[in-house]
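As C-alpha cells, here come the structures.
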Structure P
Amino acid sequence: MNAAVVPAKNEQGRISKVLTMLKETPVEKIIVVINGSTDNTMSEVKGLRLENVEILHFTQELGVDVPRAIGAYYAYKSGATCVVFVDGDLIGNIGILIKKLIHVVSKCGVDLAMTDCYPDLEYKSELAEQVLIFRSLLNLKLGLYDKIGVATPSHGPHAVSRKLMDSIDFRDFAVPPMVLAFAKKHGLSVEVPAKLPQRLLGSKIRNYFHAKKIADTIIGDTLEAINYYNDRPRARSYLFKEYQGYNPLRRFDILEKFLSNT
C-alpha cells in the first residue's frame, strides 16, 4: 500500500489542492495530520469527501516535522509499504514528481527517494546559501554528495520504504536529515529521482523571521545527523554557535505518547 502523509496547519485554501493532486497519483491512503489549526483546514478536508483520507487531529501545534513522524508511524502501523511526505501547502504542479518518488520506492527497491530542489544550485538569499553549505557538508560526510547533491528530506516531497521503516526509530522522522544519515549508515538505498526548483513547489511565501528560524532548524538538524553518523552525541552546535531554530518547539512529548499508545 502506498500512503501519503500530509502535515497541515492553517492550510485553508491550499489543502484541497494538495489532496486533489494526490488523488491522481498511486497513493491509496492519505493521512492528513492537522495540528494547531485555527482556520477551516479541518472542514475543508472533510468537505472533499475523499474515501481514502484519514485525519489525525491535534488541537496543539506539534512543531515542525513532528507531524511527519506521527503520520509515518500511523501509516506504518496501517500496513503501508511506501510512504510519501507532502507538505499541506505545496500547490505547485508536483503530481509527476510524486509519481516518480512512489515508483522508485515501490517498484525499484529504493529505500529513501528525495527531491532535488536546487538542481542548479540557484539561491537568492544569504540564508539559503548558508543552509546549502551545511546540507552539502552532511552529504559529503555521508559520501553521497556526488550522487545526491544537496538533496535532503527536510526540503521537498520524499518517500521511504517499508524496509527503512522496519528498522528506524520513528522519532527520527521529526529531525529529517536523520532519516538520510540513518539510511546511509545502515546500507539502505538512497536516490534522487526527481528535480524541481524550490520556486515551483508552490509553498507559502513567509517572512524573514520564519525563514531565519527554519534555516537555524535545518542547520541544527544537519549537525545532529552528522554527529549521529560519526557516533557522537547529537549536538546542534558548530564553531561555538548553537543552532536551535524551532527545535525547542517540537512536541516530542506528544510524539512519544502517540508512539507508545498506537
Structure Q
Amino acid sequence: MLYFYIFIFLFGLAIGSFINCLVHRMEKEESSLFKGSYCPKCRHKLAWFDLIPLLSFVLLKGKCRYCQKEISFQYPIVELVAGILFVLVFFNFGYSLLSVFYFFLIFSLLSIFLFDLKFSIIPDKIIFPSIFAVLIFYLIFFLKDANFSAEILFNFFLAAILASLFFFTIYFFSKGKAMGFGDVKLGFLLGLIFGLPKIILVLWLAFIIGGPFAIFLIFLKKKTLKSEIALGPFLIIASFIIIFLGNKILSFFYF
C-alpha cells in the first residue's frame, strides 16, 4: 500500500508539472502538448533531466541550467500541492471511480486557481471542458450506481444555477467592478460539482478566507477599496477544503 501512495504522489507531482506548463502556454497561446519545454526567461530548450518534478528544482538550486536566472517557486509549490492533494484523494476515496473524478477536479481547479492568480482571468478553455467532463462523469455514475438518482442530478443542476445566479447578480449590479463574468461560470461549475448544501459552504468559506486577505492587502496599500480582488483562488481553496472535510462540516451544523 505504501508503494501505491508513493506512486500516487509522484503522479500528482507530474500533473502539477503539467499544470505549470499548461497555464504558461495558455497565456502565450502556445500548444502544451506538441511543443517542447523551454526556459521562459532564455527560451533554451530543456532536457528531460531538467523537468523532473521537484527534484530538478532542488538539484538546479532554483536556477536555470542555461541562463542561471532564478526559477519561480511557483513550479515546485504547484507540483507539491498537486502531489499532496492526489494522496489525500486516494486516502479518502481509495480504489474507486470517485477517486478518478476527484483527480480530474484537482487538475481542473488547480489550473483555474493558478491562471486566475497570475492573470486575474478564469479561462473558458478550462471552464467549459471541465463542465462537460463533470457531466460525463455524472452520466457514468448514473448508469453504474443505482444510488445516483435523477433527484441527485437535479440537486447538482439546481446548485449550479443558483451559484451562477448569485455571482451574476453581483456582477450585474456592480457593472463588473466587484467581480468578473468568469466567476459566474466558475460558480456554475462548482455548483455542479458540490450540489446543495455543500456549494453554500464553498461560498461561505471563500468569503471567510478572502475577506481578511483583502483587508490585509488594503492595509499594506497593495489594493484599495475600489480594487477588484480575484475571488476565484479563494473559491478553489474553499472547494479543496469541502472535498475532504465537507461531510464533517455539515455534520457539525446538523449535530
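Read the figures in this text as sums done on the coordinates, not as results from a lab. None of these values were measured; they are calculated from a predicted model. Cβ atoms are built from the backbone, for glycine too; each structure is taken alone.
Observations on the model:
- When log10 I(q)/I(0) by the Debye sum over Cα atoms at q = 0.20, 0.23 Å⁻¹, for residues 64-111 alone is computed for each of P, Q, the one that comes out at -0.80, -0.98 is P.
- Look at distance in nm of label points 7 Å out along Cα→Cβ at positions 48 and 88 for each of P, Q: the largest one is in Q.
- Read-out relative contact order in percent (Cα under 8 Å, 6 or more apart), computed value 17, structure in P, Q: Q
- Of the structures P, Q, the one that -12500 was derived from, the read-out being helix-only ellipticity at 222 nm (-39500 (n - 2.57) for each DSSP H run of 4 or more, over all residues; to 500): P
- Answer label among P, Q for the case where log10 I(q)/I(0) by the Debye sum over Cα atoms at q = 0.07, 0.15, 0.16 Å⁻¹, calculated from the coordinates, equals -0.21, -1.09, -1.27: P
- Comparison of P, Q - label where distance in nm of label points 7 Å out along Cα→Cβ at positions 96 and 184 is highest: Q
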